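Pasting the structures here.
Throughout, read-outs are computed from the coordinates displayed, never taken from laboratory work. This is a predicted model, so every value here is computed, not measured. Cβ atoms are built from the backbone, for glycine too; each structure is taken alone.
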Structure P
Amino acid sequence: MSVFRYEDTVGAGATVENIMAGSKFEFLQRPSAVRIFAAQDAGDLAQLDFTLGNVIIGENLALPKRVAGEGPSMSDDKLVAGVGMPSDRIQIRLRETGGAQPAITRVMVEISELA
């Protein structure tokens, strides 16, 4: 199992096109299950889109709200999961949707190789 963690502030009205870009985990090496866990600080408004290869797995998914700096929790904050094949690209787009203030976001991606 591999884990990728991302934490950043998404500017008001801004979009991060792919948080996985440039990561060693951006492209799958083997058939794998990919699970996305995410959280944002209470009061923030952010959404996530998840594409695996050429398949859209989730779109406009609201991040659960947590106390500042907490989450994501693997037991409470799973947003979506999918299965990909070798060379499939993991793309996770984050958007701040409120437009008034930045959103503090935390995303964890768990990649489990399939037998």
Structure Q
Amino acid sequence: MAVITHTSSEIKRFGENALMVTWLQLSGASSDTGSPFENPTWSDRSVQVVGTFGGSTVTMQGSNDGVNWITLTDTAAGAATFATTGLKQLLQVTRYIRPIITGGTGLLDVHLLMVRK
């Protein structure tokens, strides 16, 4: 299991009100985990997962203590998991957020857009 470091960048078109956090090349074969991103001030969050799934599943997790992780839910009260390419808005705002990939042979990118109002 490898920890995949995230990158983040402000979206300049919207000033300081939008931020993109990206985890690239998460591998299902090695059950990678994305490095936790900490910044609870970004309230509206959507996540997009793209790439080759190969039977892998990506789960978005949140934590307020950085130790105990829970599966986040989308706005339809379903688990924020992806077995195919997709885009979901996340319901909870947590201190930390990260993706994990399990199973299969997938190689996936996770893009988290956050907006501060």
Structure R
Amino acid sequence: MKTVLIADDDPITVKKVTESLEPREYTVLTARNGQECLELAQQDNLDVIILDVIMPVMNGLEALEEIRKSSDVPVIILSAYGNPEQIEKARELGIECFLNKPFDTEILVEMLEFIFL
């Protein structure tokens, strides 16, 4: 069973992703901000992180920068505000892909399946 961390402050997005992944036998952990994401990433053996950019306390790119200091866990960025600078910064930090919100959960599932090939 693969463990996925969803870091997003939008409860609707978290629910949508969780409801798409749990029936496919993914273990889903959640974080409401970048700091919680960073703490979970340091504690748990994660297979992938699904990360929002704009979050309170610590944004997703700041959290990703810290995570990259000790881990190369695959990361998928989900964001409603994907400007070119954010996308470039995320790519420099080694993300798998960048999805704009709103997004199709089936595309997200396909991306996860591709990552785990």
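Structures P, Q, R were shown, and semi-axes √(5λ) of the Cα gyration tensor in Å at 24, 14, 11 was computed from P. Quick check on the output: 1.9 is distance in nm of label points 7 Å out along Cα→Cβ at positions 52 and 84, derived from one of P, Q, R. Which one produced it? The structure behind it is Q.
When relative contact order in percent (Cα under 8 Å, 6 or more apart) is computed across structures P, Q, R, the figure 49 traces back to P. Using the calculated result 2.5 for distance in nm of label points 7 Å out along Cα→Cβ at positions 28 and 100, pick out the matching structure from P, Q, R. So the calculation was done on R.
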